[in-house]
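Multiple structures are listed underneath, in structure tokens.
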Structure P
Amino acid sequence: MRFLIASDSFKDSLSAFDVGEAAREGILSAMPVAHVVNAPMADGGEGTLDALLDSMDGQEREVEVKDPLMNTIRAKYVILHERTAFIESARSSGLPLVPFEKRNPLRTNTYGLGEQIKDAVLNGYRDIVISLGGSATNDGGVGMLQALGWTFYDVDGKEVGPAGNPLLKIGSFSERDRLPELNQCSFTIASDVTNPFHGEDGAARIYGKQKGGTAEGIEELDAAMVRLAALFKEKYGIDVQEVPGSGAAGGLGGGILAALNGVLQSGVDTMIELTGLEEKVMKSDIIITGEGSLDQQSLMGKVPVGVAKLAKKHNKKVIGIAGRIDTELAEVNRYLDAVFSIQTECRSLEEALRSDVTEKQIRVTVEQIVRLLGI
């Protein structure tokens, strides 16, 4: 029997690759002659770069950039082939880069992401894929654009520097010094977020709090996003507010969409395409997928449902595993044939998240699933 393991990471516990290896051990314990392929997956958020490297050949490139607080760090991106670079925005603009006590989206920006893009472009890569997720920022991509040559001005015509969150001060912008090589580039945005640019469900009001924003600060950010959307519409003729996903990563989705003529694409669909997962599915009998929590949010562009849809396209059985599962799974079961929690006894959350515990629980659970399949 041929098994394909295409799981997301179990957040705060195991990487996607390690989840797959634990599942592999469980499969082989029950069925030693099984053929098992581990194809780590992600949906565009944190960990996407690692999953991509674990699934296919790619060369890492490291560059010196600014973090969200404008401190100098080194961040990696991946060269997939002679034209294509894959950049995970969280590597330069991610929340883990900012100490908890310093988290505040009124003081962070995406300048470092712009530096990563600039490095890729100046080194000859013309197809740029950018995964969005886990950002510490809410600047609508303004910092990124500054690093790429855009100049922003306040309402008095004074140039706005990249320190803090430049979004809050802008009244106009110029692309006179825009990096000319950008005209030869295409940009694909990989994200699982469908939020609009601003408003009740927009970037600031939905995600601002978890990035350290206060109620007052979030309203200030949202108002600034409204102004930026109007500037983008005036300059580029694109109303980013009307494009689902423009609010991804604090508005990076909209900034790339408008100023860089980017194309928004499902994060998991992008990973499926880049890793050649469909061919692997076609060669398999059983597909095992999963993530830390399998619930209603899984329906919103997450890995298990994305993998399951692909499996069903080819009439393959697909099984989900998770650290926890929602008891209301009617919609999830439209895509997955069965889902299983890996928990076998009551544990504190702290203990359940330990990597050694999660690894063992995946191995035991998958072994029992395969024993049943082998009857």
Structure Q
Amino acid sequence: MPVFRSGSELRELPLATIRRTPEDFVVEEIPAYAPSGKGEHLFVTLRKTGRNTMDVVRDLARALGADPRSVGYAGMKDRHAVTTQTISLPFPIARPAEEALSGVALPGVEILGVIRHDNKLKPGHLVGNRFRITLRDLSAEQAASVRARLEEVGRVGVPNSFGPQRFGRDGDNPERALAWLRGQTRGPRDRREQRLLFSSLQSLLFNRVLERRVADGTWAKVLPGDLAKKHDSGGMFLVPESGPELDDAQARAEQGAISATGPMFGAKMRWPEGAPAKLERDVLEGAGVQDLQLENFRSHGEGTRRPLRLMVGDLEVHGPDADGGLTVSFVLPKGGYATTVLAEACRLADASRDRRDESEGEDGPEQAEGPGD
């Protein structure tokens, strides 16, 4: 799998350019629920181009006289894209929202709708994201190869790895987190930065577990003792050691209905059993992290489970067009990286890399998926 492939294997994949323009990377949130239409929180749905989420949050809060710290959003969205998302702000019922918003004009932002709700929008309050991404600079032969690989991805899914953007501009956030965990350095003062730093370490250790499951060919299977997640309902259960229940779980994994989960380590994380538990304990101890340290950092991430496999919905590939571009559309559940999907079919040259801001999310939800993430 690309994130774990050798250099020679990677070189065999076609090279495609992404994000040459913001319109090449289009993201739309799929909300988890509809606002009630009443309450003291204003849900503003907007489409932004060339802006990151936090800049828009600050500008919108300032325009409406709200404290930026009280603003809610389901996930971070990239600057180098056209993204549709919802932001919530506390807004007194006595103030007519439409009138207040009628005079708001933010650069690169189009307000699509506004409705009230009873509660603040919180990280992870979405089902997933819908993507439409253009891959450029492919020959006709390369485009055909990429199309075939992506169609296979639509059937079997991909290893659900975290991409490099999870680890900071220089890729050293996990090392900084480890030094902080061990008391060798002082952590950042900003609470949000603390959570992001700790989540980068969780993500690195998850990737190490996934790498070992890819190497032994079990990333898309379930093993006795695994904690498996149901893709339809999100429910999680322990895979039994033997018997008809084990056979049934393995058949459902083969069909793509369930997947084994890996660790987002934290004090309250649920552990698997048997061989999966041993593997995860080996990875944690190999990083020099102790249970007591996880307990001490509980406020920065309590821990959770993340599927080892990312299933891709509604995948369609169109093109190539006259310029050699393939347009790929698909839906991912929250926490899924679009570039992880694309990297199964091609190497990616990100035209926005030199313009990238460390505070941005790649696709959005990864930066704030839930406890421990």
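Values quoted throughout were computed directly from the atomic coordinates according to the rules given, and no laboratory measurement underlies them. Worth saying up front: this structure is predicted, and the values here are computed from it rather than measured. Cβ atoms are built from the backbone, for glycine too; each structure is taken alone.
Identify the structure, out of P, Q, from whose coordinates mean count of other Cβ atoms within 10 Å over residues 271-278 was calculated to give 16.8. All intermediate terms of the calculation are to be shown ahead of the outcome.
On the way: P: 19.6; Q: 16.8.
Structure Q accounts for this read-out.
To which of P, Q does the computed value -0.83 (log10 I(q)/I(0) by the Debye sum over Cα atoms at q = 0.22 Å⁻¹, for residues 295-350 alone) belong? The partial results should precede the final answer.
Working: P: -0.83; Q: -0.96.
Value -0.83 for log10 I(q)/I(0) by the Debye sum over Cα atoms at q = 0.22 Å⁻¹, for residues 295-350 alone corresponds to P out of P, Q.
To test your reading of the models, identify which of P, Q gives 15.3, 41 for Rg and Dmax of the Cα atoms in Å, for residues 159-214 alone when calculated.
Details: P: 15.3, 41; Q: 11.8, 37.
That value comes from structure P.
Tell me which of P, Q gives -1.12, -1.27, -1.40 when you compute log10 I(q)/I(0) by the Debye sum over Cα atoms at q = 0.13, 0.14, 0.15 Å⁻¹.
Values: P: -1.00, -1.12, -1.23; Q: -1.12, -1.27, -1.40.
Matching structure: Q.
In terms of FRET efficiency 1/(1 + (r/R0)^6) of positions 15 and 87 (r between Cβ atoms, R0 = 25 Å, to 0.05), which of structures P, Q is highest?
Numbers: P: 0.85; Q: 0.10.
Comparing P, Q, the top value of FRET efficiency 1/(1 + (r/R0)^6) of positions 15 and 87 (r between Cβ atoms, R0 = 25 Å, to 0.05) belongs to P.
Given structures P, Q, which gives the highest value for distance in nm of label points 7 Å out along Cα→Cβ at positions 95 and 167?
Values: P: 1.5; Q: 4.4.
Once distance in nm of label points 7 Å out along Cα→Cβ at positions 95 and 167 is worked out for each structure, Q has the highest.
I have 19 for relative contact order in percent (Cα under 8 Å, 6 or more apart), calculated from one of the structures P, Q. Which structure is it?
P
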